[in-house]
Structure P
Amino acid sequence: MNEETSKLELMRLCDVSRETMDRLEVYSKLLEKWNPAINLVSKTTLKNKWHRHFLDSAQLWQHLPSYAKTLVDIGSGAGFAGLVLAIIALEKKPLLKFVLIESDSRKCAFMRNVSRETGIDINILTNRIENVEGLQADIVTARALATLSQLLTYSKDILKDGGTCLFLKGDTYVNEVYEAKKSWGFMLKERQSVTHQNGRILQLTGIKHAG
C-alpha cells in the first residue's frame with residue numbers, strides 16, 4: 001500500500017474530514033523535521049510513515065467504546081497511537097480526554113509541539129508508566145511497547161474497573177496471550193490489523209489479576 005492509498009484508507013476507515021487530514025499532515029511534516037535529531041521513529045520507516053505509523057495507529061479508532069470519556073496512551077513515544085487518535089477525536093469526539101505517558105522528555109517536547117501546531121488539547125506526562133496512578137482511564141492503548149503481560153501490569157493502576165485495553169500486536173501475539181493468561185483473567189476480542197498481515201488489535205475487557 002503506497003502512501004497516498006494509506007491516507008485514503010485512513011480517511012475511509014475513520015470517516016474524517018480534509019481538515020483532520022491537514023492536521024495529520026502537519027504532524028507528518030513535524031515528524032520528518034524532528035526525527036534526525038531525536039530518532040522518534042526508525043528512519044527506514046519514514047518513507048512509509050502513513051502506512052507504518054499513522055494508519056496503524058488510526059485503525060484503533062473504530063474500536064473505541066462509545067462510553068469512553070478518558071483515554072490513556074502508555075509509552076507514547078512519538079505519539080503513536082495516542083496523538084493520532086487525539087487529532088481524530090477533535091472532529092469525531094471532542095469531549096474525549098487524552099493522557100499520553102512517555103518517559104523520554106525529548107519525545108514529550110515533540111508531542112507538545114505537535115499538539116500546539118495542530119490545536120489539540122491533550123495532557124502529556126513525562127514520567128515512567130509505573131509511577132503514574134489514579135487516572136481512572138476508560139481506555140488504555142499501547143503500540144509496540146511491551147509484552148501483553150507487561151502491558152497489563154502497566155495498566156492495572158491506570159485503568160478503571162470495567163475499562164477496556166486496546167493493544168496493537170504483531171507476529172508474537174498468540175504466545176503473548178498464552179503467557180498472559182497464566183497471571184491474568186480477561187475477555188479477549190482479536191481483530192485483524194489493516195496494516196500487518198500477521199498483526200492483531202487485541203481488545204481486552206473484564207481484566208483481573210489472577211494472583
Structure Q
Amino acid sequence: MTDAAYAPPDVPLAVIHADHEILLVDKPAGLLSVPGKGAHLADCLLTRVQAAYPQALLVHRLDRDTSGIMVFALTPQAQRHLGLQFERRHVKKAYVARVWGRMEPKTGTVDLPLIVDWPNRPLQKVDFETGRPAQTDWRVMRYEDRATRVRLFPKTGRSHQLRIHMREIGHPILGDPFYAEGQARDAPRLMLHAESLKLRHPDGGIGMTFRAPVPF
C-alpha cells in the first residue's frame with residue numbers, strides 16, 4: 001500500500017479499558033498508530049485517541065496493517081512506568097495470525113536477528129552480523145484450508161518481527177503486502193491481530209491482562 005492510497009477506516013474509537021492512568025483501545029487495520037509525514041497521513045490512532053482523551057501519551061505502536069490492542073498512558077508517570085515495562089520486556093504480548101500452509105510442529109521458536117533493509121525501507125531483513133536479536137514463540141491454534149491459525153508470542157519488539165519471522169520459516173502471514181507472495185498475498189487484509197497485553201498497572205503494580213477480540 002502506498003502513502004497515496006492511505007484510506008484509514010472511518011470507525012468509532014473502540015475503548016477496551018480506561019481509568020485514571022491507562023487507556024487501552026482496539027486499533028483497526030489500515031490505521032497508522034502515529035502520524036506519517038505529510039497532511040495526508042495525519043489521521044492516526046494517536047490523534048483519534050487525543051480527540052477524546054487530550055492527555056493521552058504514546059507508549060508503543062503497531063504497524064498500520066495490524067489490528068489489535070494498544071495501551072496509552074494518561075499521565076507522564078504512567079508513560080514512564082509503561083515505557084520501562086516495554087523496554088525491559090516485562091509486557092507479555094500475544095498475537096493471532098493466519099499464515100500460509102500447514103505449520104508443523106505445533107509449537108516452536110524463531111530466533112533470527114533483524115535489521116532495517118535500508119535500500120527498501122520500511123522493509124526489514126534477517127542479518128546475522130549486524131541484526132538485533134529477535135525471538136518469536138508460536139503455537140498452532142488450528143489448521144484451515146491451505147492455512148494455519150497460529151498464536152504468536154514475540155519476546156522482542158522489532159519492527160515487522162512477526163511478519164519476517166513467519167516468512168522466513170515458510171509461512172508468510174496471509175495478506176502481507178510486504179512479505180507474502182502469490183496466493184498468500186491474496187487476502188482482504190494483513191491477517192495479524194494483537195490479541196492481548198499483560199502488564200503491570202502503573203498505580204500499584206498489579207498484573208492485568210487486556211484483550212481485543214480477533215476480527216478474522
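Here are the numbers for the structure shown:
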read-out: Highest-scoring label, criterion being volume of the Cα convex hull per residue in Å³, among P, Q; value: Q
read-out: At a computed 11.9 (mean count of other Cβ atoms within 10 Å over residues 6-13), which of P, Q; value: Q
read-out: Parent structure of the calculated result 1.0, given that distance in nm of label points 7 Å out along Cα→Cβ at positions 46 and 86 is the read-out and P, Q the choices; value: Q
read-out: Origin of the derived value 2.4 (distance in nm of label points 7 Å out along Cα→Cβ at positions 30 and 70; candidates P, Q); value: P
read-out: For 0.8 (distance in nm of label points 7 Å out along Cα→Cβ at positions 150 and 166, calculated) the corresponding structure among P, Q; value: Q
read-out: Answer label among P, Q for the case where mean count of other Cβ atoms within 10 Å over residues 22-29, calculated from the coordinates, equals 22.5; value: Q
read-out: Structure from which -3500 was derived, helix-only ellipticity at 222 nm (-39500 (n - 2.57) for each DSSP H run of 4 or more, over all residues; to 500), options P, Q; value: Q
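Here, each number is a calculation from the coordinates, and none is a lab measurement. Everything quoted here is computed from the prediction, not taken from an experiment. Cβ atoms are built from the backbone, for glycine too; each structure is taken alone.
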